[in-house]
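Some structures are shown below for you to check.
None of the figures in this text is laboratory data; all of them are computed from the coordinates on show. Since we're looking at a predicted model, the values are computed, not measured. Cβ atoms are built from the backbone, for glycine too; each structure is taken alone.
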Structure I
Amino acid sequence: MGDVKDGSRRSLRSERAAVTRSRITDAARRSFRSKGYAATTMTDIADDAGVAVQTVYAVFRSKAGILSALRNAARDLPEADALGAASMAAAVPGDALDLFARSIRTRWVFAADILSIDRDAASADPDVRADLDRVLERRRAGIGRVARSVLGGAATDAEVRRAAAVIDALTMPEAYLALTEVHGWTPDGYEAWLAGALRALLLGPDLD
């Protein structure tokens, strides 16, 4: 009986810790967006989250720690990853680009602001800059694989690099935020535009 009670207590403590962690990251995300990373203090985050500032330090140690948690959440999105994998496996280039556009839309619906926050933070913190460089390097490598897959083995390295540059430019999170938040596009509208633009620029009218 004691083991059951101990297990219940541990489970309850874990649930409370997860809720506290979520409240802190949500508060930080709001503050980073509204005030900027450099201007946000740990006290700001604690006040918005409704916890003691000591709790914020105990859970994350620093603003960079909170940002790292946000970055990990943006990276670990199973639905977007599954769509990306399906894109790479698609036999028809046009279908591959449609799936890729959906994977990008799925990721940015949740996380476009996080990468923008990361870029802002990198300008103020060299450690964040190094972390962001690694994130962007992985992104560019993934985009390169998509470009090679869509164009096929006969494409030259120069053609693949050009295609990768086009994909990179069109799928910037800032573009998603501008189109949806500034110009009022829906995520569906963004996805349709992205798929069409990728088809037009990478495949042309006869290859989609």
Structure II
Amino acid sequence: MTQASLWQGDQHSVEFSELCNALYERELRVLADAKISNVIGIQGRLKSLPHYIKRTAHQMIQVQTPMTLDAQNASWSAKQSARLPLAGQEAESVWQWYEKTTPTPGLVVPVAYSDHIVLDSIDRLDKENHRFRTNVHGWFDQANVVKNQPRQCRLLKPTKKVMMAACAGHCWENNEKRRPIMPSLRELLLSCTINWRNFKQPLPITALL
């Protein structure tokens, strides 16, 4: 093993530790504020936390991305657009993209709210009714994508600007930049499955070392 590879391994070890510490601090705050009425629910979340934190930290170090990793804050950094990046995101165009893509389970998709964009993933297909379900936002079909009813959010097609804005937690209010919103642990893990060369093909999650 060369000196360079040893240094690189040490650097990754430092980044991994910083990421894990930042993720633990953040998730513990989330749990402290969560409205979970039973002890078993909290215990279950705590037991699974080490696995998902280590998995996410490992993936964030390994993945190839156009963004900059901020290990101390466990976040992605990217240049923020002046306003919510919705150019070319007309509803008909968005649905046409998904129809041509033939989406598969695991595909990461962006969903826009009035002031920010979040990441979700497809977990079920209904080819007979030409629709798909996302893990958090439920079913999308041509009717509710084009009419945006009865939703308070809208499905977007993946573009570099849109996906970077979601990963970095960019936020706007009245077309002005605001402090970023920290993506959830789940969203950070999803960000590591984005194939930046081909948004139609998600990357696999590699096993922990």
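Here FRET efficiency 1/(1 + (r/R0)^6) of positions 116 and 156 (r between Cβ atoms, R0 = 41 Å, to 0.05) was derived from just one of the structures I, II, and that gives 1.00; the source is II.
Computing relative contact order in percent (Cα under 8 Å, 6 or more apart) across structures I, II gives 22 for structure II. One of I, II was used to compute Cα extents along the principal axes in Å, and the answer was 67, 47, 32. Which one was it? Clearly, the read-out refers to I. Computing distance in nm of label points 7 Å out along Cα→Cβ at positions 92 and 180 gives 3.6 for which of I, II? It must be structure II, since only it matches.
Starting from the value -13500: which structure in I, II was helix-only ellipticity at 222 nm (-39500 (n - 2.57) for each DSSP H run of 4 or more, over all residues; to 500) calculated from? The read-out comes from structure II.
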